[in-house]
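What follows is a set of structures to go through.
What follows draws every value from the coordinates through simple rules; no lab data is involved. Quick caveat, the model's predicted, so the values are computed rather than measured. Cβ atoms are built from the backbone, for glycine too; each structure is taken alone.
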Structure I
Amino acid sequence: MLENPNPQMPSKAIPDRAQNPFIATDSVIFHALKGKLYIPLLQLKHPPYQGMWKLIGGLISLDQSIESSVIQQIENKTNIQKQNFIIDQVYTFGEVNRDIEKHSISIVYLALTHQMWPLKNSQHDMTVKWFPITELPPLAYDHEKIIKFTIGRLQAKVRSSNIIQGLLPEEFTLTELQQVYETVLDKTIDKRNFRKKISSMNIVESLKKKKTGMQNRPAELYRFISKQIETIELFSRQ
């Protein structure tokens, strides 16, 4: 039994935080556009975090799996539908003081979507908005820490798997593919070496057709060969 460190405070004021943590999911949803990564955030309306912003997430219901909770929270709080994003579990954050109101544990996922969808929160009257990761507003809880951690995890996964397909449409040019890699990894990649590497990895295939409506000459279109997220060694960490 826990001892009451403050005899003047009723012992019932201590325990819920220590004994009964809330279990929630939070998702960092990425979209790449014109050299920047964007994520959607919700603005909180009530104290103690009034006016601050948070990731897309919420408590897990008793009748839900973790993954179904993630999908439901994303659909209900952004209006981005399941067929338009992929998810991958990142880490669990459970420091006792991460929420000043209660002890909560957050199971964090990253999500990738190929389009900057119009956002709409159907559950609550809360503002939801896209932000570039370099221009984030004041964040509640430990969500700044979560975002930074998840960006690092995304970069690691992009180097070692084909997960980047979640940020691209079904059909794309090699230039578009390279631009998304450069955006996520925050580095310039040599065009010749990139195409040579992509060709040797056998992860995309030509559709034998061209992308029209471009200022320059039409470029060949490609798609990923596998829809499953698979481990590959595409880029080193240097």
Structure II
Amino acid sequence: MILASPTVVQPFSYPLGPLEITGFGLAMFLSFVVAQHVAQVETERRGYDPAPVGDLIFAAVIGGLLGAKLYYVILTGDPHALLQRAGFVFWGGLIGGTLAVLAMVKWKGMNVPRVADVGGPAVMAAYAVGRTGCWAVGDDYGRPWDGFLAVAFPNGAPPSTVGIMSRLFHVQFPATMPPDMVVGVHPTQLYEITMAMILFGVLWRLRDHRHAEGWLFGVYCVLAGLERFVVEFFRAKDDRFFGGITTAQVIA
């Protein structure tokens, strides 16, 4: 169950004057840049004006960050998390970002299914980039594991130690293991990055498939839900019910 010497991953951060650039913050920024680029390329390919894409991405940023934070607060019941740098949940970000983009689309009088088809591949690409931020800070890792790909996050968010994983994720360890012992876990962030990149490739190839407007976004929803449903079986989570099914799997 526990690997004696898993690959140790330390959080990434870079001081820049009075600011601190974290791996998570950098990944979030790059994910929106990638989303805008993919959306603009696809919009131009379809023969439409790409100018409104910037406004839609801006709406997605605001709605996505607010939704991700509010979802986390509701999930944990901790209102103080609103003022913390950490604590963002993808599903909340997807819901908040989608609502904000829909409001912008309606305000500008744009075609909703057409925008959704452009957004599907863009969101999948952004998700692959964004998950690198979870890897960079040691968040959203998996269950204890002793496989050759196992990793450990001694300074993660939270650290992958016996005491923390027992308290937060209800993982059972032998009584002889000290609470501060760092354990190896599934690198679920890398699983998701890999799957998201593959699924983006699938969506990108399906762009030329003859279909009704909105079909490609529907395919994105199916693939994104399937990806998350599968990876949740390997995640260290504290919200399992109905035979181990998590809240994220129910939403997926």
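Using the calculated result -7500 for helix-only ellipticity at 222 nm (-39500 (n - 2.57) for each DSSP H run of 4 or more, over all residues; to 500), pick out the matching structure from I, II. Attributed to the structure labelled I. Work out the source of 0.05 here, i.e. which of I, II gives that when FRET efficiency 1/(1 + (r/R0)^6) of positions 58 and 218 (r between Cβ atoms, R0 = 25 Å, to 0.05) is computed. Clearly, the read-out refers to I. The maximum of relative contact order in percent (Cα under 8 Å, 6 or more apart) over structures I, II, that is, the highest value, falls on II. A value of 21.0, 78 was computed for Rg and Dmax of the Cα atoms in Å; which of I, II is the source structure? So the calculation was done on I. Looking across I, II, the calculation of distance in nm of label points 7 Å out along Cα→Cβ at positions 114 and 162 that yields 6.2 traces back to II.
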